[in-house]
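Some structures are shown below for you to check.
Read-outs: derived from the displayed coordinates by stated rules, not from any lab. Values in this document were obtained by computation on a predicted structure and should not be read as measured data.
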Structure 1
Amino acid sequence: LNCAPDVHAIKEALALALPSVQGQMENLAVDMGYTPGVLALFYKVAIGSGVAPLVIFMGVGAMTDFGPLLANPRTLLLGAAAQFGIFATVLGALTLNYFGLI
C-alpha cells in the first residue's frame, strides 16, 4: 500500500477506544510476541505495588541515621531506635490497611 502510519491517528484511536477494546489490543500484542518494556515492568513492580516509596523512605532514614553513627559510635542505640521506629510504622500502616481502618 506504500502508506506511512499516522502516529497521531493511532494514539487518538487508542484514547477513544473502550477499555474492553484496549484490553483486546493488549492481548493481541502479547500474542504477537511483544512484551512490556523495562519502564512498564518497573511501574508494575515498584510503583503499582507501593514498594518504591517505602524503600526510598527507609533508605533516606538509613542514610541519615548511619552518618552520625560513624562519627560517634555511642549513637548506635539512637540509630537503632530510629530504624525500628520506621520499620514499626510501615508494619503498623500495613496492618491498619489490612483491617480497613485507613
Structure 2
Amino acid sequence: KPEVGSEEWHRIRRDNHKEVERRRRETINEGINELSKIVPGCEKNKGSILQRAVQYIQQLRDAEQQNIEKWTLEKLLTEQALAELSSTVDRLKTDNER
C-alpha cells in the first residue's frame, strides 16, 4: 500500500473515485433507459424522459383515484340493490307462508 498522502496514494484514490462515479452514472443511465421503455411517448433526451415519466405517474395516480371512487360508488349501489332484493325475498317468503 502506498503511503498516505503520497502521489501514488492520491492517484489510486482519484482512480477509485472515477470508477465509483462511472458506476453511479451507469446506474442512472440504465434507470432512465428503463423508464423510456415503459413510459409511452418518450423522447431520447434524458430530461424529457424524466419529465414524461413524472407526467405519466401523475396520470396513473389520477386514474387510480378515479377508479377507487367509481368502484366505491358501484360497491355501495350493489350493496343497496342486494339489501333491497333480500328484503323483497323475505317479504315474498312471508307472503307465501300465509
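Given -32000 as the derived value for helix-only ellipticity at 222 nm (-39500 (n - 2.57) for each DSSP H run of 4 or more, over all residues; to 500), which of the supplied structures 1, 2 does it correspond to?
Numbers: 1: -23000; 2: -32000.
Derived from the structure labelled 2.
Structures 1, 2 were compared on percent of Cα pairs over 22 Å apart, and the highest value belongs to 2. When relative contact order in percent (Cα under 8 Å, 6 or more apart) is calculated for each of 1, 2, the greatest value falls to 1.
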